[in-house]
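Enquirer: Right after this note come the structures.
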Structure I
């Protein structure tokens, strides 16, 4: 049975390679991701970038987004945030929610000039209109910190609730913070536990420091 499974995986990867080589954009994206993850084929960031570029040349929005990720994070080339921003903009303008989110992030962080919170918020809102739950969380942060909008903790809380309901671990954490401030410790712990289970290692480390300072376990 194991041999049959391994054979089917090899056949599937071979088929993806063939379709990618024939110019099928979705297959090019899949092959790029396989190479980036190092799953089923050896990890090769440079080759992954090449396939993402091929998909982008076919006009695939996620191809543009993934080239942006490579430029941002230095996968297959030196990190180039300003170049990443241009690729993300192409993905965003093509209607991709992840492109909108990433483009807005670059604008807010000033990857190609001064930070532009007003334009960033507008793009986060566009992504949110498409149900992008990480954008819900970021918009909550804009309201909590008063970036590009008047500070409004009720609005911040509402956006964090939406992010948590959508499954975003940062949304769970931020909603938990509000519950904690309201004295609803048991409910807050439930959201912190979800954030702990689903968050990245770096995020979990930050959250544990916050909880330790707040004397919450």
Structure II
């Protein structure tokens, strides 16, 4: 993929906004950036995540509970640590601070539980065209300088939902959403949402991995200068 930003963003949904903001800002130490209105009573509270964005999405109406997606853990590189520091946010999502270089992580990583590692290797290596992470071993992939760690999990969903609380999607910022979306489908990816334009902000689409986990393909005007 032709990336407009050399790292992924991470999106989660919550019914527990104030406690979640306090956790990520105070306990994890992420700087708050701004609130992005999404329409329909939904807001996205965006935080800087070592150059990535953590998107904490909340809604005026309660978000229905659904089984978790395959995204199981957010890993964040933190200078000065001698070992892993495991945290759990107020919604029960796992967040682990790691010494830089752990699993090849220099900024952030996302741990993904899957039913079939071979199928996901084909998806990430072929459909998305991501390289392996030599330091991590196993099925781990680099998207810019972000690491996607794929692990076998018999309890992983077979058709992950975008609805529900918890980590639900990752975002890849690209130069041309339509070109990347078409290419991913041609190489075996599944469509989640056809490309569409969000005002003057971004042109986005969604693709899905073999377990149905959602990946946003975003052409953001602030990064690319155009939505054409």
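Enquirer: Between I, II, which one scores greatest on Cα Rg over 2.2 N^0.38 Å?
Expert: Sorting by Cα Rg over 2.2 N^0.38 Å in descending order puts I first.
Enquirer: Further question: Of the structures labelled I, II, which one yields 2.5 when distance in nm of label points 7 Å out along Cα→Cβ at positions 59 and 131 is computed from its coordinates?
Expert: I
Enquirer: With distance in nm of label points 7 Å out along Cα→Cβ at positions 11 and 163 coming out at 4.5, pick the structure among I, II it was computed from.
Expert: I
Enquirer: If helix-only ellipticity at 222 nm (-39500 (n - 2.57) for each DSSP H run of 4 or more, over all residues; to 500) is computed to be -2500, which of I, II is the source?
Expert: II
Enquirer: Of the structures labelled I, II, which one yields 0.95 when FRET efficiency 1/(1 + (r/R0)^6) of positions 43 and 99 (r between Cβ atoms, R0 = 41 Å, to 0.05) is computed from its coordinates? Show your work: numbers first, answer last.
Expert: Values: I: 0.95; II: 0.75.
For FRET efficiency 1/(1 + (r/R0)^6) of positions 43 and 99 (r between Cβ atoms, R0 = 41 Å, to 0.05), the value 0.95 is produced by structure I.
Enquirer: If you rank structures I, II by relative contact order in percent (Cα under 8 Å, 6 or more apart), which sits at the top with the largest value? Before the final figure, lay out each step's value.
Expert: Working: I: 8; II: 22.
Top value of relative contact order in percent (Cα under 8 Å, 6 or more apart) goes to structure II.
All of the numbers you see were taken from the coordinates with simple rules; none came from a lab. Note that the coordinates shown come from a computational prediction; the quantities given were computed from them, not determined experimentally. Cβ atoms are built from the backbone, for glycine too; each structure is taken alone.
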